[in-house]
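Below you'll find a set of structures to go through.
Read the figures in this text as sums done on the coordinates, not as results from a lab. All values derive from a computational prediction rather than experimental measurement. Cβ atoms are built from the backbone, for glycine too; each structure is taken alone.
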Structure P
Amino acid sequence: MKNMILLLGLALLATVGGVGEEVFAADELNCVLCHKYRGLSRVDKEGNFRLFYINEKMFKKSPHSRLKCIDCHSDIDEIPHKPAKKVDCTKECHLEEPSSNEKFSHKPVSEILDRSVHSKYDENGNLKEMAGKYPEDYPHCKDCHDNPLYRPLSFFKGEAAGISRRGLSRCKTCHTKGEFAETFYAHVTSRLQKMRSPKEIVGICAKCHGDPGFQERHELDAVVTSYQETFHGKAVHFGSEEAPDCIDCHVVSGESVHFIEGRESPTSAIAEGNVATTCRTAECHADAGENIAGFQVHVTYDKEKYPLQHYMLKFFTALMAGVLYFFVVIIFLELLRRLFPNFSFVKSSGTDEHGH
């Protein structure tokens, strides 16, 4: 009875609440009836702030828009419900994968991640020593992914849907139910390009690789800082979509972006013998020679790891300082000459009126 009264009250609020606020109740279970309010939140027992607001407009533009809430939040079976458990991204969805007609699951992606350098397990399936001490250093799905949005095709002046309304109407001649044609087109065009901009990808990687504590624990260089100092990094910083980001260089062409190997692996994209091939993809330096592999992207000025670069930095710093100070002295002396034109550090030995 209490639950029924609560639902009626919420329905009334959804009808009259908020001036000019659009009411969303597209989901079958009316989850958005409560979760559409931006202030819906609480502080849990651990003292963490939890926000439960759902922006349905954004959700409808995501690949998950065809799923019901309980497809992922399967532990929720009553209203008001208990705090939801963490979503298991590897569970089977209620959608069918069209090429196999089997229930869709992200489990294959998780298995690929477990074979990568980011895995908590070694080649023998044993937990890595650092993973036991610092499990938070090894990423899982939601460490890199939030709810993704369909990304429209990019053009010279802004972004557009990439197809005319008339062209899309041809698809809808057969695919008449719901918004299947629009959703399918958005899904395909998003997957034919990067789901995220290069700048956003660098930012995601920097959440771990830009942390000094993370670098120290895993004995890694400041790869984010060194990348940002290169031409590639500067181009990405200023909004280029063509300059390579972390994934372009660290993933073998044709492999899943989740399969990143360490430099020591012979099949890694950045292994010594594979760097030239990685750089010579069709999208990058297709006509480059083998010497392109000699370019060092993540060079730092650490004296132990890169002594040549360290001493070159010292030399050029001293050279620039010397040149700068030399011209400062010249300018200072010229200023003195203009202020005191008759001043001389050494008095000349001139003759008096008697010739002495």
Structure Q
Amino acid sequence: MKRLRLIHTESSCGWGGQELRVLAEAAGMVGRGHDVLIVAPAEAPIVREAPGRGLSTVALPIARKRLSGVLAMRRLLRERPADIVITHSSTDSWLVALACIGLAHAPRIVRIRHVSAPIADNAPNRWLYGRAAAHVVTTGEALRLQVIREAHLAPERVTSVPTGIDLGRFSPGDRVQARAALSLPVEAFIVGIVATLRSWKGHRYLVDAVAALKDEREGNDMRLVIVGDGPGRDNLREQVRALGIEDRVVMPGNQSDVVPWLQTFDLFALPSYANEGVPQALMQAMACGLPVVTTPVGAIGEIVSDGNTGIMVTPRDAEALGAALARLRDDPPLRERLGAAGMAQAHQRFSEARMLDDMERIFAAVLAQ
């Protein structure tokens, strides 16, 4: 494929799977010889993280839908022409679309939808998705069908491209050694979650579920490790304190490398109740050979089959979640079977190479239109 000039825009000032997808895809495209730039607000964590991965960035005022953001984006596109701009959040999608109006040699816009939040049925959104964007990419098939339905798009204009992960990094490790390195109890049964601390990730239901479980036979309480940070941090800490389980919950915050933490877990839980695409952390846990407990939200059902590659529970149901955790705790052969099946699926479907191949095909088709 010919060398492309690509710009990724991200207005989010958060840090999670969406931002990691931007970095992974950008780095992958650089590795394939393309010219890639990331544009984000100066205060966004992605601006700090990108240079360490060999990626170029430009900070622009695009955190909010303001005229200054439109004008700044328009100046950038004049000074640094691009073949394609890949937008990732609502705000930057709008700013880029408006900046391209009447612009000579305007780039094509590829909009990536990472979450399953509803798309309002109104004229502005129909313009944004139907005319401003040359193509829409989703991170799962369920999201693709949602976009087709809610944005009134022809099916051929929307493609599902799940986020790829580095299968060389995300792999099983020595659990005893990993726990010793992170000062976690070697003999405990550890339930882990890696996710931004947002309400809809369901952390509070997981805390309630773990608080209610105790392994009386071995004399050890079930432990919970919550990796990540976000707006729900203080509420979660207060919940843990109120339940009196501070000694059973570890909250290390954001981690630049989550692999060592994943390798300490006995199982991975993600009890989301809204807004999910195909969560990267779930795929990463499966690649590490962990059995997973999750919910049929968004496109999760596309990678987790209940009883085959994981266990599904009803969203917002701490009792059902606790029962699933206890079932896996008490059945090592089931944990092993689910973990092996999940890892096999990860290697078959979740590679970065597959994601990059799919995105290059979309770019080529968009430019050929």
- Task: Out of P, Q, choose the structure whose coordinates give semi-axes √(5λ) of the Cα gyration tensor in Å equal to 58, 30, 25 when calculated.
- Result: P
- Message: When FRET efficiency 1/(1 + (r/R0)^6) of positions 67 and 139 (r between Cβ atoms, R0 = 30 Å, to 0.05) is compared over structures P, Q, which one is greatest?
- Response: P
- Parent structure of the calculated result 8, given that relative contact order in percent (Cα under 8 Å, 6 or more apart) is the read-out and P, Q the choices: P
- Task: Match the computed value 0.97 of Rg/Rh (Cα atoms, Kirkwood Rh), for residues 187-274 alone to one of the structures P, Q, and report its label.
- Result: P
- Message: Given 20.8 as the derived value for mean count of other Cβ atoms within 10 Å over residues 131-138, which of the supplied structures P, Q does it correspond to?
- Response: Q
